[in-house]
Structure 1
Amino acid sequence: MSKYEGLTYRLARERLREIILTFKEIESLIGAALPKSARRPQFWANTSDPEQSRPGNRAAREAGCRSFLLAGHDKVRFVRA
C-alpha cells in the first residue's frame, strides 16, 4: 500500500472536474506530513515517465488527474485529465 493511496482514492471518487486541496487536507489523507519538497512545483509536475514521477504526481495520475501547485498558498489544484 502506497503512502499516497488515500490521496489517489479521494481524487478517484471526486465527481467534480477540478478540486483544490490544502496541504493539511492532503496530509490528513496520507496520514503523514508532506515533505518540504512538496512546496516546489517539481513535486507535483505532470510527467508520464515513471522514473521522474514524484509521489504527489503519481497519486494524481493514478486517479486520472493532473496536479498543479498553487505556489505560496500551500494548496494543490487537481484537474481531471
Structure 2
Amino acid sequence: MEKQEDPIYVEKRVIYQAAETSLLVVGAFIFYDIIIYFRPSLLKLLDNNKKLFNILKIILHVIFIFLLDLFLRFLFAFPFQTPL
C-alpha cells in the first residue's frame, strides 16, 4: 500500500505545500524590503552605479529564493520522509 493513495496523507501534503509556497512568497517580499532598506548604503558601496545595483539585487534575490526554497522543502519533506 502506497502512502500517496491515503486521502489523509494527500490532504496533509497539500496543506504542507500551501504553507511552503506561502512562506516562500512572504520570504521573497521580506528580502526585497531588506534590499530596499539598505539601498542607500549599497549604492554608496557601488559608487552610485544603479545598473550594477539592479543586477546585484536580482542575483541576490534569486540566490535567496533558491536557498529558502531548499530549506522549506527540507523542512516540509521531513514529516513525510520523502526525498527532496
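Observations on the structure shown:
- If helix-only ellipticity at 222 nm (-39500 (n - 2.57) for each DSSP H run of 4 or more, over all residues; to 500) is computed and equals -27500, the structure in 1, 2: 2
- Each of 1, 2 could give distance in nm of label points 7 Å out along Cα→Cβ at positions 45 and 61, but the derived value 1.8 comes from 2.
- log10 I(q)/I(0) by the Debye sum over Cα atoms at q = 0.12, 0.23 Å⁻¹ derived as -0.27, -1.12 - corresponding label from 1, 2: 1
Coordinate-derived values only; no laboratory data. What you see is a predicted model; the values in this text were computed from it and never measured. Cβ atoms are built from the backbone, for glycine too; each structure is taken alone.
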